[in-house]
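Asker: Input: structures, listed below.
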Structure 1
Amino acid sequence: MSLTTAREALITEALGVMGNLVDRVEALPATLDTAREEMRDAAFFLDSRVEPFMHQIRAAVDQSTTIAIDDIRQVALEIAAHSMRQQKEAMKETARTIVREEIAPPMHQFAATLKGLVDEANRPWEAWLTHGATAIVAAGVSGWFVLHCFLK
């Protein structure tokens, strides 16, 4: 094989590649037009799918919001119930302390006073005995005074 034959083969090969390249460059505007049409169709298709997708997203967000609000409401109710139980227990303990420290001592004193009065009421003879003794002493002193002052 001679050098010219190789050179001719290479030139022939290069011309073939250049021919393919020219064919492809000439076909490029048509391919670009086709691609542009397909892109336009894809954009229209995508636009037609966006609105339903947005509705689905909105519905999912609304549902998620409802679930979150219900969960928050439930937790808030549980916290409120727990807080109310704690406050109720604190109020009971405060009431017990007030009764034990503020009300019980005067009530015990009042009960003791009432018991003394009841005991006196249950023994009327002591009062009559006191009255009788007072009357006898008064009569004796009056008699002695009369006898002593007028009979002398």
Structure 2
Amino acid sequence: MIFASLVDKEFAFLVTEYGFLRVDSPPDGVGESAEYVKDPITVSFGWYKGEVDIDFHVSLEFAADHAIFRPYISRTFALSEVALGQDREAYASWAARPHPGSYITSPDEALAFLVESARIMRRYGAPILRGDLTLLEQITNKRWIRIPGA
């Protein structure tokens, strides 16, 4: 899989600097993917229909008894959500490229996006990669809709 090898190259720091393990996910016949795990976080990469998704996932086992992360509540956080929540200009250099927001349809385009995403992850995701989930807890709390009397 070309995409997985590009991810492995650009995100090798997940293994070498943060102790994540690269795990093989079974092909699902739709798009390409790669995953890195260091409990309770999985970092997943997917390329499907011209979009590259990079997400942090909090494990269900960890969430089962957690005060904020709970089963049946989203425990998936996009890298873009994490970065833009800290700095509205986090993707400015990517957006300044020709045809910002266009579909990513070739390995060269995927590589360019992964290079930029690795820079963004290093800058805005480092605490999460070290195991500090405070930012993800804050995002979860913001997602909750408070219903009076609930």
Structure 3
Amino acid sequence: MATEEQKKANMLRLAKLTLYGLTTGIWDLVGEGALGLSRLIGDEILPILEKEMGLELTGESLVDIVTEVGRLFVDEFGFAQGVEIETQGDRIIMKVRGCANRKLSDDLRAAGMEKLFICPFLCVVGAVLDRMGQKAMSTIEKWEEGKGSIITFELI
């Protein structure tokens, strides 16, 4: 019989396999239309960040909010080792170092997924943008050196 530690590891593995199967199935079924789910996912996560972790959207600049989202994902969830925020004109760039989803993202890309619509950073920042009445085009690229991703939000 598995130890409690092994059970936790197996439960996490099962959750990752389920997420992989669900994500690739959705992508195969609707293609880039799956990007519409990103905001729905973000709409589920954002209230938790607000109610349980103190994220405030009012009275803050968009860059400050995105910075705080990155901090929460690092400090409260342990989902990445670090997040750096840069701005270039109308672009906000999140550099996610040591992302916990790196292997899953690589596996999804290998399966043919062109846009990682389930990225929690992408989803939550998208929900923040919607709440603030902003629109943006977003891209995610693999960041090899940082073992993570570079997510760019270009405000329109």
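Bear in mind these aren't lab numbers, they're just calculated from the coordinates by the rules spelled out. None of these values were measured; they are calculated from a predicted model. Cβ atoms are built from the backbone, for glycine too; each structure is taken alone.
Asker: Using the calculated result 3.1 for distance in nm of label points 7 Å out along Cα→Cβ at positions 61 and 109, pick out the matching structure from 1, 2, 3.
Answerer: Of the structures listed, the value fits 3.
Asker: A value of 65 was derived for percent of Cα pairs over 13 Å apart, for residues 45-92 alone; which structure in 1, 2, 3 was it taken from?
Answerer: Corresponding structure: 2.
Asker: Taking distance in nm of label points 7 Å out along Cα→Cβ at positions 21 and 69 as the quantity of interest, name the structure among 1, 2, 3 where it is greatest.
Answerer: Once distance in nm of label points 7 Å out along Cα→Cβ at positions 21 and 69 is worked out for each structure, 1 has the highest.
Asker: helix-only ellipticity at 222 nm (-39500 (n - 2.57) for each DSSP H run of 4 or more, over all residues; to 500) computed as -11000: which structure among 1, 2, 3?
Answerer: The read-out was computed on structure 2.
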